[in-house]
Each structure stands twice: as structure tokens, then as C-alpha cells.
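Bear in mind these aren't lab numbers, they're just calculated from the coordinates by the rules spelled out. Since the structure is predicted, the reported quantities are computational estimates derived from the model, not experimental observations. Cβ atoms are built from the backbone, for glycine too; each structure is taken alone.
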Structure P
Amino acid sequence: MPTARPTSITCANCGAPVTVNPLGRLPRHCSASCRVAFSLRRKHQRPSARDEQRRVIWDVLIDAGIVARDQPLPPMRKAEDTP
């Protein structure tokens, strides 16, 4: 037996109540601006591909015994100016 459809939910971004239509998908956000803000916040919370790659390489160096286990991951070098 299907579960009852809620009449309202809370916005995933701001927590405001959102009314639910009787048909269609359940909304996750109260407005388009909340949808964009939620997306941007989620995007900036996860590590970039470069950061993830650096972490994986560092773990491999530690496992291989090339780098001491207690040594922290060094900061990224700044891009050198090229002519």
C-alpha cells in the first residue's frame, strides 16, 4: 500500500515550509533562489578533483613509506608566472 503524500515539507536550504501539490514530484526548495543557494553551498563544501587527487597521492606515498605517517600534507604551490 502506498504511503500518504505529505501536504507540506521544509525547504532543504532555509527550512521554510513548502506546500506540496497533489500530483508530481515533491519539491525540495521553496524557491529558485533557494535551489541555487543550496547547490552552490553543496558545490563549495566538497573537495575539488585536484584536492582529492593530492590526498590520494599523499596516502600512496605514506603507504609506500616514502613519507612519514605523521607528516601533514604540504600546501599547494602557487602557479609560477610563465612568459
Structure Q
Amino acid sequence: MLLLGTIIFGLVALVCNIIILIDAFQNEVWKGILSLFCGFYLLYYMFAEFSHDKKALILAGSIGAGIVSFICNSMSLAQTIQL
């Protein structure tokens, strides 16, 4: 069950990050490349320069789903190690 949560929330975070990357590449190519290779710039871009009608939902999906996916993955790994 935790593995399913990891996959679902991971896909949600991936889709949201792809939406942000597409916006970065449409804004300026160098911003897209920097966002792709530097996670800190991606965080800056998400909060400072990303403009979308559903910005709050996309940011929540990107960050929140990423955190939940990480937690589910960690718990799944801990259960596997205990067995």
C-alpha cells in the first residue's frame, strides 16, 4: 500500500514539476536549463517567477506530493528492512 502511495504521489509531483519546467523554458531558455540542473534555482523560480492561473495548486502538488512520496517511500523501505 505504501508503495502505491509512493508511485501515485511521485507521479503527481513529477507532473507538477514538468509544468513548472515548461514555464521556465517558455520564459527564457537559460532559466529552463538552470531549473533543470539546479534544484535551488527551481525553488526560487517556483516562488518568485512562476506565473500560472493555478500556481498555488501546482506548488502544493510539487512540494507536498514530493514530501508525501518521500515519506511513503521511507516507510515502505523501513517495513522491507524489518521483514
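When distance in nm of label points 7 Å out along Cα→Cβ at positions 46 and 62 is calculated for each of the structures P, Q, the largest result comes from P.
Matching task: 1.29 is the computed value of Rg/Rh (Cα atoms, Kirkwood Rh). Pick the structure from P, Q.
Corresponding structure: P.
When FRET efficiency 1/(1 + (r/R0)^6) of positions 30 and 54 (r between Cβ atoms, R0 = 35 Å, to 0.05) is calculated, the result is 0.40; to which of the structures P, Q does this value belong? Working through the options, I get structure P.
A value of -11500 was computed for helix-only ellipticity at 222 nm (-39500 (n - 2.57) for each DSSP H run of 4 or more, over all residues; to 500); which of P, Q is the source structure?
Working: P: -11500; Q: -26000.
So the calculation was done on P.
To test your reading of the models, identify which of P, Q gives 16 for relative contact order in percent (Cα under 8 Å, 6 or more apart) when calculated. Traced to structure P.
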